[in-house]
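Down below are the structures I want you to see.
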Structure P
Amino acid sequence: MTASAPRSSPLALTVLALLHYKPLHPYGVQRLIKDWGKEQVVNVSQRASLYRTIERLNGAGLIAVHETGRDQQYPERTVYEITDAGRETARAWLEETLSAPRQEFPEFPAALSNLLLLTPEEMTDVLERRAGVLAEKLDGLEAAMAAEAEQGLPRITRLETEYLRAVTAAELAWVRAVVEDLLTGALSWSREQLDALAAGPAQQ
């Protein structure tokens with residue numbers, strides 16, 4: 001009897017997806033994630049998190065040990081394969097994630113909600129710095145898309161890069177617009193306005 005299926009995560013879904021192609025050991029999974037450029041959307045910087053994910057998937061019966069091998073160059077390595085339950089779960093996770101936006105709480109909007117801790121000058125400075133980072137990221141994504149196109153890869157393999165490029169471009173345009181509004185005074189406020197907003201709920 002297997003444990004209940006673990007919750008979906010980008011890493012768990014990617015492990016199951018890669019095992020659709022062939023049995024792999026954890027290092028092979030990590031290498032493919034990097035070789036296929038999936039580290040842009042899946043965090044594999046800590047190998048321990050990959051091993052924990054594989055252990056959870058194995059414990060839930062979504063993957064199983066295919067073989068345990070050893071050669072002269074590497075220590076003993078366990079190769080995993082996907083099970084029928086794993087195939088069904090991966091498909092269900094994928095359909096759910098693609099069809100229904102999930103309520104997420106990324107850091108940047110949370111920071112924006114607390115920008116009033118900064119002065120307008122400080123706010124302008126940090127957003128200008130963010131715009132610089134976003135511009136560099138956008139250049140990198142566009143270069144990656146061009147390289148992938150030159151390799152003749154089908155578009156289906158490049159959709160995540162397309163998405164990241166579109167989102168990054170949109171964020172960069174928005175940040176630059178806010179900076180412009182700060183510099184021109186179109187975005188302004190007074191301490192009296194903020195004090196009144198803060199005091200409002202208490203007076204009701």
Structure Q
Amino acid sequence: MVTTYAGIVLAGGESKRYGKPKALESVDGIPFYKKAMDVLEPFVQHLVLVVHPSIKESIEPEHKGVTIIMDEPKIKGEGPLAGIYSGMKAYEASHYLVLACDMPLMERRIYQQLVGIHAFLKSECNVIPCADNHVQPLAALYSSTSLPYIAGLLENEKRRLTDLLDHIVCAYVSYESKEMIACFKNVNRPPDYTEIFR
């Protein structure tokens with residue numbers, strides 16, 4: 001099988017704890033969702049942006065090769081696992097680079113490393129970062145062979161990404177330096193934004 005990569009940017013959360021759509025929050029005038037797209041773009045043939053219905057009209061992709069979707073109706077609102085599933089269904093590739101839009105400090109070099117490591121592994125292997133001993137499944141590389149497992153979990157109303165990792169073949173990449181761990185900081189509440197960008 002020829003290896004092809006698609007990017008999935010997860011921008012479909014309800015952002016209840018943040019109080020407004022995190023995907024549209026910005027740093028230096030650049031929305032979070034665009035920052036995530038910029039991180040993945042060099043490594044993928046196509047980008048899928050999974051958005052919440054409330055912000056679809058506000059999304060402005062600036063280049064071709066982007067598909068904007070919402071969760072498939074039968075799994076709407078079922079969390080990031082549903083977003084990954086919908087992204088995989090929207091564009092066929094052998095592998096997917098997934099990034100949640102609320103990690104605004106993420107850098108391209110993380111994905112360069114994930115793709116590079118994957119080249120030495122079996123095709124069906126998924127590459128999952130660990131930052132400071134915390135698994136980071138929302139900034140990872142997934143094989144298309146994980147799709148049936150994702151579908152099965154959603155059908156059984158299981159939405160935790162850790163449940164998925166228990167069912168698929170994974171290689172874990174550990175990041176322990178402060179500089180690299182910082183890439184995985186996520187923004188859940190307004191104080192998180194203040195802390196990261198103060």
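Every number in this text was worked out from the coordinates using simple rules, so none of it is lab data. What you see is a predicted model, and the numbers here were worked out from it, not measured in a lab. Cβ atoms are built from the backbone, for glycine too; each structure is taken alone.
When relative contact order in percent (Cα under 8 Å, 6 or more apart) is calculated for each of structures P, Q, structure Q comes out greatest. Name the one structure among P, Q that FRET efficiency 1/(1 + (r/R0)^6) of positions 38 and 166 (r between Cβ atoms, R0 = 25 Å, to 0.05) of 0.90 was derived from. Of the structures listed, the value fits P. Once mean count of other Cβ atoms within 10 Å over residues 94-101 is computed for every structure in P, Q, the highest value turns out to be that of Q. Can you say which of P, Q returns -20000 when helix-only ellipticity at 222 nm (-39500 (n - 2.57) for each DSSP H run of 4 or more, over all residues; to 500) is computed? The read-out was computed on structure P.
Using the calculated result 1.5 for distance in nm of label points 7 Å out along Cα→Cβ at positions 30 and 110, pick out the matching structure from P, Q. Derived from the structure labelled Q.
A value of 0.93 was derived for Rg/Rh (Cα atoms, Kirkwood Rh); which structure in P, Q was it taken from? Source structure: Q. Given a computed value of 21.9 for mean count of other Cβ atoms within 10 Å over residues 78-85, which structure among P, Q does it belong to? Derived from the structure labelled Q.
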